[in-house]
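Take a look at the structures below.
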Structure 1
Amino acid sequence: MSDPRHMAEFWDERAREDALFFVDDRLRYDPARAEGDETWFWAEGERLLDELFTRAGAPAIDPGATTLDVGCGVGRFTRVLAQRSVQVHGVDVSAEMLDRARRLLGSHANVQLHQGDGVSLPLPDGSVDVAISFVVFQHIPDPRITLGYVRELGRVLRPGGWLCIQLSNDPSVHRSDRADVPRPRLRDRLLGRVPKGTDDPAWLGSAVTLEQLDEALADAGLRSEHRSGQGTQYLLERAVKAA
């Protein structure tokens, strides 16, 4: 199994390098970026969450719910959940990402941020009503860890609670020698114009099979309510904890 300490160190380095880019690499890479100056970044977080819920046929979050953002990074989705639920927990393996989230989410008193150990969730059994995760599990280099998180989500969800998560179901996108990914010019690399670490296993990640996912959901007492994107990097799963 991959070393969770390496994942934490990797994402700490990426947070120091350009945290917003490594949350959403559609942004222009800019190590000199000023924190909080990307209006699009935050607005896109709300749009993406709404799109995920619509695609998955998810119900509206009850205003009295406790929610969970797994792999919260700088708090992009955490901020949206804080506006829609009574309490939100953000969990991330990176202390550096969480430091930035604390600064950027300082005005939200109903947010609690936790540093995870890279394999489990630091929350009690049955303490969460809704859990989300997007563009997180696809970066985990060992699918056994990803599937362990699915089981952990079942543990922390209350009966009747639900999750909406994205995983990868396409092993080809996690190869370091992909022909469809252009290689940066040496000059740009030497001048620091390209992001670092994109050939590291903690960025390349891994995929899970549908059979593995089904087994993990069953182990966690979760019933699949929606599944789409099979065979792609953007497998979307919504599942409900048995009452």
Structure 2
Amino acid sequence: MGELPKTPQAHEAHILDGHPTNGTLMLVADLLGSLTGYQDEKSGALFHDVHPVRGEEARIENSGSVAFDFHTENVHHPLRPDYLGLLCLRQDHEQIAATRVSSVRDALPLLTDDEVAELRKPQFHSLYPTSFTRNTTGPRPSAGPHPVIFGPADRPFMRFNSHNTQGDHPQARTALRSLATALERVCRDLVLAPGDLVVLDNHVVVHGRTAFTPRYDGQDRWLRRFYSLRSAPLWAQRMMRHPRVLPAMTEIRGVV
């Protein structure tokens, strides 16, 4: 991976511009689809540095260090990534922080038919993640209504965020809790070592992170993340202000 500088302590430090990992991650992302960024998130950066930021320990996003429960990446977005990759550059000091992954196809057999039927109804709303609303004021907007489970019964897909997806009715909320419990039961914890790369199907697998304690000494946990999209619609491509970067939600909300 080449020589590593100290783990950054601020957002968008860009200290790895031109680093060898950029080429590796772009190659993997483009083999899966196309390396993609979001204008609303990290100003459209194509590679995301995931590390703790002082004062944001309790934030439920990649700058925090508290437990981060299961979520589909960019759950609110009509053009969610098809894949995401996480490359470990440096572990936490205690080497205990785990990337947690859980598959909808393992979890659904643990639910009742009625619960699955509830999750397939378009009766859920998902708040925009805080990483997309850093520069906005007022309540976070939400997307929906949408189903949490969709697709064929033998090959289901999922759109779910433990922190941001809410059910419109009591039965829907009960089904969400059952899904969260089932995902926990089939979860696998991956303690990534430097050089390890995990690639996740964002429509099948949700992921999260266990808690860890940062020291802000330049040796804290540090991952790099990428998104890959199989194909952006032509209308979205024509609205892109920068190659590979999807337009802001304010520009596309209501289009899809």
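Taking distance in nm of label points 7 Å out along Cα→Cβ at positions 75 and 91 as the quantity of interest, name the structure among 1, 2 where it is greatest.
Working: 1: 1.9; 2: 3.0.
Comparing 1, 2 by distance in nm of label points 7 Å out along Cα→Cβ at positions 75 and 91, the maximum is at 2.
Please state which of the structures 1, 2 yields -5500 when helix-only ellipticity at 222 nm (-39500 (n - 2.57) for each DSSP H run of 4 or more, over all residues; to 500) is computed from it.
Details: 1: -11500; 2: -5500.
Source structure for this number: 2.
36 is what came out when relative contact order in percent (Cα under 8 Å, 6 or more apart) was calculated for one structure; which of 1, 2 is it?
On the way: 1: 20; 2: 36.
Derived from the structure labelled 2.
Given that mean count of other Cβ atoms within 10 Å over residues 19-26, derived from a single structure, equals 16.0, which label among 1, 2 identifies that structure?
Values: 1: 18.9; 2: 16.0.
The read-out was computed on structure 2.
A short reminder: the numbers here are calculations on the coordinates, not readings from a lab. In this text, all values refer to a predicted model and were calculated from it rather than measured experimentally. Cβ atoms are built from the backbone, for glycine too; each structure is taken alone.
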